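Each in structure tokens, the structures are laid out below.
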Structure I
Amino acid sequence: MNSNEHFSMRHQSTQGFSLVELMVAMVLGFIVVGGAISVYLASKRSLTEVEDVASLSENGRFAVQLLGYSVRQIGFYGGVNPGDIRPGATGAVIGDCMGDAAAYDTDNSFFAIRATSALVAGCITDAMPETDVLIIKGVGTTPLYDADPEDPSAVRDGIISFPPGQWSSQQTYVIANAESGMLVDGGNIPPDVGEGAELALAIAWPYRLQIYYIRDGATPSLSRKVLAWDAGAESMSIQTEDLVHGAENMRFRFGYDSDDDGEVDTLAYLEDITAWNQVTSLQIFLLLASSDVVDPSYTNDKTYQLGDIAVSPGDSVRRILLHSDITLRNPRLTLRDGG
């Protein structure tokens, strides 16, 4: 091999890419990088969607459980008929509701209203129009006694004092036996429950008012009005609790007994209920929207059927529709017993 051939071979072995080769390499590189970016974005969108749906589902389960627990207590007054409860030593309620929704009106302890505007029942000023509002009155499940009911030898002096130190001046109670009851402000002296008294052997049950509704706002929410102590005013008042953000709509369908045989035979919406004491079951339809994530690449073209109401958003927000059927045990037992 002569020197010229050796130089030529060495020159060929050390020369760089041609322009065509460089362009091909760049194109291939762009394809690879673009693919990687596409996979990353798709994975991110998928993760966002999964997290969004999971969050909606979790909020939805909480909302339905909370509503379900309250609804199952409908009609429970510790064994006394709500119509047999009379007002006792109770003060005024700040911001009290009006009409049948008034805090201490136990004759109307369960019913629903359709919000036609932001104003509902005199105590709600921020309701989402065209949504249902549910009013529930009753008692809690932690009563107070004259003495330990499990101890037959305990001294019974007619004074509600067991468990010790549990009577609260910041609570309203229903003092009731099987025949009658009385609403009493905890700041007052409870009535005598000794033998021979009007409320003999009565038990003190903490009184509850709960009004569930959709609260309008930048982010609508499932909220409720409750009867609670206002420390500043030193009085009972109607207060607001926000429960689940993102709740947009709520509708109820009721099952009732139209022929007084103790069994559900008719389903109707609140507009068609004429006797709430005949209602023995309830269906909840609750529409929740993601309050945190708006995905421009997603179009919500679904239609959500809340009983007799159809909702078609047509936006970029994910939603979930929850439905639950609940039997109202106490009203059903009352009807079967002929109460």
Structure II
Amino acid sequence: MPIQNILAEMRAGNYKPVYFLQGEEPFYIDRISDYIEAHALTEDEKSFNQAIHYGRDVNPAAIVSEAKRFPMMAQRQVVIVKEAQDIRNLVPSGEDAKSELLSYLENPQPTTVLVICHKYKKIDTRKKIGKAMKAAIEKHGVFYTSEKIKDWNLSGWISDHVQALGYHIDPRTSSILAEYLGNDLAKIDNELGKLFIDLEKGGSITPELIERNIGISKDYNVFELQNAILHRDVQKANRIIIHFSKNLKDHPIQMLLPTLHGFFYKIMLLQYLQKRNRSNEAARVLRVPPFFLKDYQMGARNFTEKKLRAIFRYLREADNKSKGIDNVSTDAGDLMKELMFKVLH
């Protein structure tokens, strides 16, 4: 069940007896768990009817014992188990293994909302008990897997998330955020919260707003650098790379090199598709929004295949030197400047 549907049901006051929340992306696990913790009970009911445990401190038998209790002067009780991946024998191994938790999941207490937060991992549903647990949870509650957002989908996720919250952001601006904040969704959500403070509902997030509130420069960022490279704007590219070289803490070469490698790889991949009359597949194969395709088309025109192969060699050399291989004294800032000169000439 999509998270939007899960949250919609809970907002309508419909809570399931069991929520098993697992997966590599903790953001959605926390979002569901936090909502239940905040809204399933009134403040007066929470004192006697809400229990929060951590995996390292409990075992399956203790969880079952607590879940079987009846609420006191309330419609329901809530039992939340955080960091459940730390529980020993949560899913016992062995085909003939017994599980007290599985027995409970097959017949849960209808007045209990049991929330199990199993972060960064998934239970093995190929095994007998794991498969049976999943089937029992799906019968009586919610079995939700929170997948990590792929890097190439991150910009789109930011756009969708901003829109869902009632604001607007253009694709290039969302890409700036994606590049500099990475795929930690909780961090992105927190940084967006800073932007919304200065923004009325329905307003647009702009590079200027980001620079003012988060500190990501609208002029000196990797997307402006890529744009300068595409247009063979030597002066602008050098101005940006000099800024990077003077601010290595915010613009480390270890972050720049893989970004540029991915950028030029997509240009080369587009050339390959064009040669084989497959340009209509470009956005899907390159995993970029159609909005950005024109940028890579310009790159495909401005860089020959021979030049691209040389650029990959320059990137590899810069990477080795940044790690101290065949490099005695050249620092990261000078490596950036040297790399940009080779790319543009």
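Given that distance in nm of label points 7 Å out along Cα→Cβ at positions 32 and 160, derived from a single structure, equals 1.6, which label among I, II identifies that structure?
Computed on structure II.
Looking at structures I, II, which one was P(r) over Cα pairs in 5 Å bins from 0, in percent, for residues 232-279 alone calculated from, given that it came out as 5, 15, 18, 10, 9, 16, 11, 10, 3, 2, 0?
This value belongs to structure I.
Of the structures labelled I, II, one was used to calculate helix-only ellipticity at 222 nm (-39500 (n - 2.57) for each DSSP H run of 4 or more, over all residues; to 500), giving -17000. Name it.
Matching structure: II.
With FRET efficiency 1/(1 + (r/R0)^6) of positions 24 and 176 (r between Cβ atoms, R0 = 35 Å, to 0.05) as the yardstick, tell me which of I, II scores highest.
Sorting by FRET efficiency 1/(1 + (r/R0)^6) of positions 24 and 176 (r between Cβ atoms, R0 = 35 Å, to 0.05) in descending order puts II first.
A value of -0.56, -1.01, -1.15 was computed for log10 I(q)/I(0) by the Debye sum over Cα atoms at q = 0.08, 0.13, 0.15 Å⁻¹; which of I, II is the source structure?
Attributed to the structure labelled II.
None of the figures in this text is laboratory data; all of them are computed from the coordinates on show. As the structure is a prediction and not an experimental result, all values here were calculated from the model. Cβ atoms are built from the backbone, for glycine too; each structure is taken alone.
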